[in-house]
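Before anything else, here is the set of structures, which you'll find just below.
Every read-out reported here was derived from the displayed coordinates using simple, explicitly stated rules and does not represent laboratory data. Every value quoted in this text rests on a predicted model; they were computed, and no experiment measured them. Cβ atoms are built from the backbone, for glycine too; each structure is taken alone.
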Structure I
Amino acid sequence: MRSLLFVPADSDRKMAKAADSGADALILDMEDSVALSQKDEARKGARCYLHRADRAKARLVIRINALDTSLWEEDLLAVIPARPDMLMLPKSISGACVAKLSARMEEIEKEFDIEPGSIGICCVATETAASLFNLGSYAGSSSRLRALSWGAEDLAAALGARDNKDENGIYTEPYRMARTLTLLGAVAASVDPIDTIYGDYRDEAGLEKQAREAARDGFTGKMAIHPAQVPIINRVFTPSEDELSHARAVIAAFAEAGDVGVVGLNGVMLDRPHLRQAERLVERAASFAELD
């Protein structure tokens with residue numbers, strides 16, 4: 001998934017608009033963007049949208065409420081029977097949170113004759129101070145886990161920070177550390193690392209810069225808060241023809257050389273990690289082509 005677009009689940013108008021955004025995934029939000037008085041309306045809206053949506057357009061992800069609230073089990077009972085592609089767990093503290101959520105999901109899946117494990121989980125894994133100590137715990141937590149992402153706003157609130165960016169608009173050290181640990185934790189768990197939102201949806205140049213930095217470092221996609229951000233994110237995270245041509249040349253060089261650890265290509269020595277990197281790039285491009 002390159003682009004994951006947030007949309008409030010209590011707004012039929014915004015969900016309808018989001019459907020044509022071109023996002024690889026829509027995150028129907030029942031958490032932060034929904035007032036407490038509107039939680040039931042959001043559950044109803046998400047459930048109805050799951051039933052009527054064109055599943056070929058985008059994967060459908062439901063952001064439930066956090067496990068430390070009294071709301072999350074009601075969320076599951078409302079949406080799992082409608083079979084979302086994934087649930088997004090906010091304010092996750094560790095892999096134990098994923099395991100707890102997965103166990104309850106399986107109970108509900110069995111109750112409604114849904115194949116156990118067919119609904120995935122992605123986590124926003126950096127929204128509390130404690131969570132930063134546990135990014136290595138997601139590996140092996142559940143076969144449902146598909147992706148880890150990070151967030152700076154809730155973390156800033158948890159830390160009591162005056163701001164999370166410096167005078168140049170760059171994230172300060174606690175948030176850069178959260179970003180790095182999320183990337184490492186996701187790769188260690190063999191799931192997709194997804195970059196956080198870019199808050200100013202009118203600043204297209206700033207969004208593209210941040211997205212390119214994320215793609216450079218190894219993130220495979222980015223969350224969005226406005227449909228206008230989706231085309232930029234999709235373009236940045238789609239491998240270019242030059243990148244694909246080089247990756248295919250690397251794969252071909254190793255195939256021609258046989259069972260070797262190192263090959264030369266255009267005067268550069270490449271070892272097997274370069275091969276794995278090239279193979280992942282080609283696989284990712286193929287999956288994006290299916291989404292498009």
Structure II
Amino acid sequence: MTQPQTNASRPLQGKFALVTGGSRGIGRGIVLKLAERGAAVAINYIKDEAAARDTLAKVRAHGAEGFVVRADVARPEEWASMAVQVREQFGALDIFVSNALGNLLGFMSPPMQVTMAQWDESFQCQSRAFFVGVREMASLLRERGRIVNLSYWPGSHLGGFLPYFAMGTNKAAQEAMCRYFALALAPRGITVNAVCAGITDDSIVNSLPKEAQEAMFAWLRSGWSPMGRPTLPADLGGAVAALCSEDAGWITGQTIVVDGGASLMSPEVPLDFQRP
């Protein structure tokens with residue numbers, strides 16, 4: 001699959017991207033931002049082929065190309081199969097976005113109650129998946145390629161939401177891996193960064209009980225997000241696309257928080273003292 005050369009309005013024209021978990025939610029937001037900027041995108045999914053094909057239709061509506069690829073990122077052998085399909089379709093890769101979440105609700109449990117099965121599942125679809133993914137896709141990445149891993153700041157750096165234990169500790173491990181991979185791949189000009197999402201509407205959050213969703217979104221709108229709203233998939237897509245631009249070639253090994261400033265708020269100080 002060939003793409004035309006880049007132009008000012010489509011700076012990623014001629015680039016090839018893979019986004020895991022790209023059919024819905026945050027992944028879809030990333031896919032569409034990359035497509036808007038001209039990249040051809042491989043859209044990974046595991047269960048919902050219809051959603052993946054709907055996202056592909058939106059990619060084409062943006063004047064970009066792509067294809068859908070089913071693979072379970074928790075299975076190393078399926079990474080190898082996905083790499084073969086990417087090579088067959090694109091010939092090479094410029095952007096690899098590790099976003100697939102796995103069965104988050106299935107392994108949410110506090111640290112003293114989490115089962116070994118839950119821990120293993122979170123490890124397989126998070127830390128191990130990112131490790132295997134980078135190793136498989138590195139041979140496809142062209143010089144000055146981009147790797148971006150999706151994380152969540154309160155989970156990887158704080159500890160207040162105890163049921164997030166298995167996911168949060170794996171997200172912290174992935175952020176650390178970004179730093180190591182950044183050094184390992186620097187001689188090829190490949191950057192590796194983590195993007196931490198805020199609580200995001202139109203995402204896995206919407207699979208929580210309605211009361212929990214409404215409580216979290218209302219909390220942010222009440223002032224705990226300086227921007228006055230939850231994060232949206234397009235916000236994260238914009239940040240990822242910016243990191244994939246030529247101008248971001250000197251940013252690597254970093255963890256960038258994309259939450260509208262919510263992580264800047266202090267729980268020790270009354271909200272009224274923090275309002276702008």
query: One of I, II was used to calculate volume of the Cα convex hull per residue in Å³, giving 152; which?
result: I
message: I have -14000 for helix-only ellipticity at 222 nm (-39500 (n - 2.57) for each DSSP H run of 4 or more, over all residues; to 500), calculated from one of the structures I, II. Which structure is it?
response: I
statement: Value 46, 25, 16 of Cα extents along the principal axes in Å, for residues 77-172 alone was derived from the coordinates of, among I, II, structure II
- prompt: Where is distance in nm of label points 7 Å out along Cα→Cβ at positions 221 and 237 largest, in which of I, II?
  reply: II
